[in-house]
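Several structures are given next for inspection.
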Structure I
Amino acid sequence: MKTLPLDTLVEGDCIEVMRSLPEGSVDLIFADPPYNLQLGGDLHRPNNSRVNGVEEAWDRFDDFAAYDRFTFDWLSAARRLLKPTGTLWVIGSYHNIFRVGKTLQDIGYWVLNDIIWVKTNPMPNFKGTRFTNAHETMIWCSRGQDAKYTFNYAAMKALNEDLQMRSDWTLPLCTGQERLKDDNGDKAHPTQKPEALLHRVIMASSNPGDVVLDPFSGTGTTAAVAKRLGRRYIGIERDAAYGAIAAKRLRQTPPPTDTEVIAPLPSKRKEPRIPFGALVERGLLTPGEVLESPCRRHTAKVRADGTIISARHRGSIHQVGAAVQGAPSCNGWTYWRLRTHGGKKAPIDVLRQKLRAEAEARLTA
């Protein structure tokens, strides 16, 4: 294949298919490889009913060495496909994720985070011989230590009620109507991941129009979420039955009709830079105007050169804000307040946002 098979499910061995694709052509890879669970014998519930676990041939390997060779081969093929700015996510359980992590580092990937998916409804430990296994681990990594990569920090914060997103994600297993069934009414795939998990991964580390690849596509969860979020997708799956279910699923998944609603909230770092002095130059603040701290204990006067002066300190809004608090640093834009026409106090960042909106309007005009 000389070109990317965009918005396509490719049937075949993932290592062979990835090796045939153009180098440096993919923005994001999400991989849910075989876990090599090493199950021995049947598992039954207390009522003696049999638990349907992962029994498929694709999860069986002769030994750890065979699994390690497989892991090295697919991770190497995946790294070749990633753009310099691309990232890879891989999910696993305690059976395999530590071996996968070592191989990642041996190949040259740089680990950015490990994310713990805490399951709200895990399968119990029916034998009562161990703790209930209530989580899985995802490793998020870039191509190398110094690589630049996409991280939509502001979008993740917005998803988390304006709090910084942590590395423990509490989400339920895939159940109910989301769980796909085969013609017999059984689970179509034993390890189908919830769409909520992929929504967060794709929103965090890609942008609309980016190419998202899943080398172990299964029933197409990654592709379906990517399509809904306006990303281009490629799914690779060697099992024709899974591929058929995924294809049907994707036909029933509508693409976004409004591109504005799928774009991640832009990071403040990417917004136009507005110096405090610009507020004085534009007449939004006048020399001598008094700024006040949130606690009302500290005040400072605006100076004509874009600095401020308090009773004992002078300098930038950040320097004086830190000095009056005895703090190592301060975001002066959110710390200093100004009385508005309605008599209320508002952060001076409101004035900065006004100038930013004007600057962005000029850029898009």
Structure II
Amino acid sequence: MKGFASDNYAGVLPEIMIALQSANEQHAISYGADDITFRTRKLFSELFEAEVEVLFVFNGTGANVLSMSAATQSFHSVLCADTSHVYMDESSAPETFTGCRFIPIATNQNGQLESKAIARHIIRKGDIHFAQPRLLSITQSTEYGTVYSLSHLQEISQLAHKHDLYVHMDGSRFFNAAANLNCSIKEMSTDLGLDILSLGGTKMGLMYGEAVVVFNKKLTENIFFKQKQSMQLASKTRFIAAQFEALLSNNLWEKTATHANKMAQKLVQELKGFKQITITKPVEANAVFAIFPLAWISQLQHYFPFYVWNAETNEVRLMCAWDTKPDDVKDFIAMIQALENSHVQ
């Protein structure tokens, strides 16, 4: 059964399965010293058009923890959106492993950080009685499925660097954002002066695995030790690297992200036809947020799993993935139509 709960629910891209099978045919040196990992790291540098360092990790929380711990010490603070995954959905892992204080910043109505709000929290620099601001974490696309424009990202990145803060991007849906902006990967990373990026793979159709992309060479000094310390160093690294090699080859990332985004657009256009449904956020990546009649939610969830985002308002989140098909959207809409026709309120 398919639903709209999460792009994490989706299966594995066929091209990824083939890559895993190919990587499984021979023995290879462990801990990232193999040929596949070497090739894939080179591919990353070509994609970002910069000499980046790449570390392959098991999961998104691990990618974020590793990224942030490489840029901070325990007397620092991390500035992040109050809706961000690192603050709301990774338990206390980021605080536990970094030792830092995480400071949530209120976002605008689209779940994005604004420069004025960030600036209000860059205070008391040099004051030993205050956790020192050291890292700004941005989520692209945001938890609401909205996408920062390049100019918006440039503005807040410049603000952070002006005050000697590193800029981290949580890019679990980085490729969906790039597809929406129709920009190059370089424009949404290297050109912005990103210091470090948590790059999502699982939501894009990998079986497992994410990548940490390091742009700022200062952050490479201890990051490999941090990777081992945080239990994110895979002995068979080639199986994560091989998946990314496939994803970054032949524009597979772009095709995959574009399809998921298009399915979200198709879904929102259909939902707009129901007067009982209110779309709450712009649909810019592969997520749709909407308020549904309460009586509809449980009945729909039985056949098409999805999450209630805000129980007080009946706001739900509907995610599309690489394997979402037009017929999946059609069937979902047909059930909504049936509920409307039966006058269930």
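Observations, loosely collected:
- When distance in nm of label points 7 Å out along Cα→Cβ at positions 143 and 183 is calculated for each of structures I, II, structure I gives the greatest result.
- Top of I, II by Cα Rg over 2.2 N^0.38 Å, largest first: I
- For helix-only ellipticity at 222 nm (-39500 (n - 2.57) for each DSSP H run of 4 or more, over all residues; to 500) computed as -8500, the structure of I, II it came from: I
- When relative contact order in percent (Cα under 8 Å, 6 or more apart) is calculated for each of structures I, II, structure II comes out greatest.
- Identity of the structure behind 40 (criterion: percent of Cα pairs over 26 Å apart, for residues 79-294 alone, calculated), options I, II: II
Each reported figure results from applying straightforward, stated rules to the coordinates on display, with no laboratory input. Quick caveat: nothing in here was measured; it's all calculated off a predicted structure. Cβ atoms are built from the backbone, for glycine too; each structure is taken alone.
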